[in-house]
1. Which of the displayed structures (1, 2) returns the greatest value of relative contact order in percent (Cα under 8 Å, 6 or more apart) on calculation?
2. Once distance in nm of label points 7 Å out along Cα→Cβ at positions 93 and 325 is calculated for all of 1, 2, which comes out largest?
3. Compare volume of the Cα convex hull per residue in Å³ across structures 1, 2 and report the one with the greatest value.
4. Given 5.9 as the derived value for distance in nm of label points 7 Å out along Cα→Cβ at positions 29 and 221, which of the supplied structures 1, 2 does it correspond to?
5. If helix-only ellipticity at 222 nm (-39500 (n - 2.57) for each DSSP H run of 4 or more, over all residues; to 500) is calculated from each of 1, 2, which structure is the one that comes out at -13500?
Structure 1
Amino acid sequence: MTFHERSAMRAFAPQSAFAQAEPGSPYGWMTPYIAAIAAHTPQVGSRILSLSRTEMHFIALCLSLMGEKRNDADHLAAFAGGIGIRTRKSLLGDLAPDANRHLAQLTGKLAGRPWRPASYLRLTELYAEPHARKVLCHIKQITRWRLIILARLPAPYRKIGIVIKIKKRLDLSSVLFGIEVVRRVRTDLNDRQILASLEKSDTRYVRDWVEAHYERLPFPQAPTGALTNGTSGVLRPVTSGADLLRAGREFDNCVANYMWEASTGASVFYRYDDSRRPVAIAELKRLAGGLWAVDEMMAPKNKTLDGKTRQEVLAAFTMAGILPAPQVTGSFSWFDLD
């Protein structure tokens, strides 16, 4: 570089004291740097107003990886001198030896106007992680929103099928919460198996996906096994999500909506069948001190139980040491067990 070229570069190079572009600048934060590069590099200066999106993203990526060195005239001049002469991978490798030079291949897929430096740094960090790198290499378009999704997803769940499904921030929060819940409750599954089921689900209804996993779980142990009071009927605890769904269908009521309560052990449901005919379903609530109480009993279709059946069911529970709450004995009082 001649003395005059170096002087011109110093004249145009932004300094740290005034590196911020004014509002309305054509290239945002990059404007002073683009001006300096154009002053030094004719092939950029001659078409400064028609640079392609890929070129702009590549320059922005390089400037971001330079950090504070982009405010050094000599460092910026060395970069500018290589534009259009050296390969992008070669330029990137010299500017950021710690970064993967293959990042340059992604610039053609980066969407929109040049991003802020923080987004390019996030892109660089993600490219260093194998799961995210595979997504970035194979996805058709990379947006800043997709970078946020990748950054927040646990590494094993960084898959194209998951990323392209997440459209809104609420979707992302729901997916993250759902993944954490399922990972904790489905200890019988590994991340690959959980991921496979998530990819098949609709991320707009993550709660349904989580509940589908709860349905496959055995519920916490009920306070008793099957109960009888000597009559033909038998009380049996509902022991799994699948059983609870079946009870909802057979009793034609909303008991299946209590999947969360049953799966956590806050409630236990018993079904009363007489000669294989569904007669009643009862909900037990957990009380302090290891006690349980019958909180509610209903006939199919949420109809009121007749007095005789009610007494048969309560007698079986009472013999097992389970208390009846006042409202299930037929009185008008109500004892809130929640």
Structure 2
Amino acid sequence: MDSELSAALAPYGFAQKGQVSYGSWKNYGTAVYKYLLNSYYCSLAIRPDKITAAVKKAVKQTLKQSGKKYRLIRLDKQAALFMVTISGKGNLAQELPAALNLLTDALRAAGIGPADTCLKSGQPYPDSLCLVAIGQYASCQPVRAAALREESAKVQQKTEENENNGSYLFGLIGAILGMLVGVAANILVAFATERIFALLFALIPFAAMFGYKLFKGKLSKASLVIVVALCLVALALMPFVQTVIGVQQTVKKEFGRTLPLGDAIEVARKVMTQKGFLKEISGDLVKYVIFMALGLWIAWNYIRRQTNAGQLGAEKALLDTLCPNPMYAVGQQTAAQTESAPTEQT
């Protein structure tokens, strides 16, 4: 826990979850957490209005005119993310509230209001706030607690059904097919561009898990083992597939004819069993190992969250961060006044 950050924002009703302080600032759902040294990320939940280049420019101009070390990182339909640098240690309790005032004022001046509908259902007058992940950053978004609990119940029901009816066999078949799609994409791109891409290697575990789920595999921890094992199979398969394609291309170039796939596979097998072949392609093998490791690292959080335990854990994490939304009472009062207002007779 970041005790200094918590102490700076707790007087304003902010809760703390791990390293993130979150709550409401001038009706904007706000999440704050440290980036580095005296720099902090500040995420503010905004209405899903159309964000134009002119709007972004207006916000940046306001920050620039303030003379402070505040920077707009991104602005999308769910949140505005800023980097705030505090001038020195010990000033956080004074400077951070001032920074949040400036950020919210900059958004309002650009016509960007606070989020006022439930993130999950889209309904008005959300009664709560909760901490969610949007991409790679934390965001405090308004929600209806009932909608969040309803979604959690659906996930619970879905995971129980998977536990009872999921099949490791069918899941394995789907994962193999997905893995082959990922391998094919890597090989084709490698031949077309003569380059290897770590991001495409991440496609292999993504595709394997997608295939596993598509074929109704049981999403226990064993599914992670299956996906990782298939990534290792892919690591061994890629040089073979690359050799098969290389044999076919060589025959086509030298003799002007297409070698049947079965013959190409047999030639590739003989080539790969020759003495010294592994030494010859050792450079490529090292690249494959490194890029596969990078690919798994990129995809790991995704495939881990797809398990039943991961899905239930994510839903529980959302429920654990629920806190009251100060805008709810105002919204309810406005709605009541609108409903009770006399209608004009014509």
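Quick note: the coordinates plus some simple rules give every number you see, no bench work behind them. Predicted model, so just to flag it, every value in this text is computed and none were measured. Cβ atoms are built from the backbone, for glycine too; each structure is taken alone.
1. Top value of relative contact order in percent (Cα under 8 Å, 6 or more apart), among 1, 2, belongs to structure 2.
2. The maximum falls on structure 1.
3. Numbers: 1: 191; 2: 245.
Evaluating volume of the Cα convex hull per residue in Å³ on every structure, the highest lands on 2.
4. Comparing all candidates, it corresponds to 1.
5. 1
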